[in-house]
Structure P
Amino acid sequence: MQQFHIENMTCGGCAKAVEKVVAMLDPEAKVAANVDDRIVSITTSAAADAVKQRLVDAGWEARVVE
C-alpha cells in the first residue's frame with residue numbers, strides 16, 4: 001500500500017477527483033481518502049513514483065508518506 005499526503009485535497013469532491021486520477025493509471029487500484037488528514041492510501045500495482053507524477057500532473061500537491 002502506498003500513502004500520499006495531498007495538501008490541496010480539502011473536500012469529498014477533491015477525494016473523488018484524486019480517485020479518478022489514480023483509476024486512469026490503474027483501473028483496479030483501491031483508493032481510500034482521509035480528507036481531514038489529507039492522506040490517500042492506495043493499493044495498486046503501479047510504482048509510487050508513477051502515481052505521484054500522475055497526481056502532480058493533475059494539479060495535486062502530492063508527496064509520498066514514508
Structure Q
Amino acid sequence: MKLTFTCDCGNEVRFFGTGDVNEQGMEAVDLEDDDRLRVVVGDAGLILQCKFCNNRYAIDKSLNT
C-alpha cells in the first residue's frame with residue numbers, strides 16, 4: 001500500500017503501487033476498489049469523490065509550485 005484515502009463518512013480506499021516506474025522514477029499507483037472512489041484529473045488539480053456519500057475533495061495543483 002502506498003496511500004490511503006479516508007472520507008468523513010468512513011469510506012476508506014487504498015492505493016497500491018503497480019511496480020511501473022516512468023522515466024522520472026515515479027511509480028504508478030492504482031485503486032484497490034474503484035467502486036468506492038472516483039478520481040478526476042482536471043485543469044486545476046485532482047478531485048477525489050466518495051461514491052458512498054458523494055463528498056468531494058480537491059488537491060490543487062498549485063500546491064506543488
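Only the coordinates and a few stated rules stand behind these numbers; no lab work does. Note that the coordinates shown come from a computational prediction; the quantities given were computed from them, not determined experimentally. Cβ atoms are built from the backbone, for glycine too; each structure is taken alone.
Distance in nm of label points 7 Å out along Cα→Cβ at positions 7 and 31 computed as 2.1: which structure among P, Q? Only one of P, Q returns 2.1 for distance in nm of label points 7 Å out along Cα→Cβ at positions 7 and 31, namely P. To test your reading of the models, identify which of P, Q gives 1.8 for distance in nm of label points 7 Å out along Cα→Cβ at positions 23 and 55 when calculated. It was calculated from structure P.
Between P, Q, which one scores greatest on relative contact order in percent (Cα under 8 Å, 6 or more apart)?
Working: P: 48; Q: 22.
When relative contact order in percent (Cα under 8 Å, 6 or more apart) is computed for each of P, Q, structure P gives the biggest number.
If mean count of other Cβ atoms within 10 Å over residues 15-22 computes to 11.2, which of P, Q did it come from? Each step should come with its number before you reach the end.
Values: P: 17.0; Q: 11.2.
Computing mean count of other Cβ atoms within 10 Å over residues 15-22 on every structure in P, Q gives 11.2 only for Q.
Computing helix-only ellipticity at 222 nm (-39500 (n - 2.57) for each DSSP H run of 4 or more, over all residues; to 500) gives -11500 for which of P, Q? The correct label is P.
Can you tell which of P, Q yields 25, 65, 10 when P(r) over Cα pairs in 10 Å bins from 0, in percent is derived from it?
On the way: P: 25, 65, 10; Q: 20, 45, 31, 3.
Considering all the candidates, the number was obtained from P.
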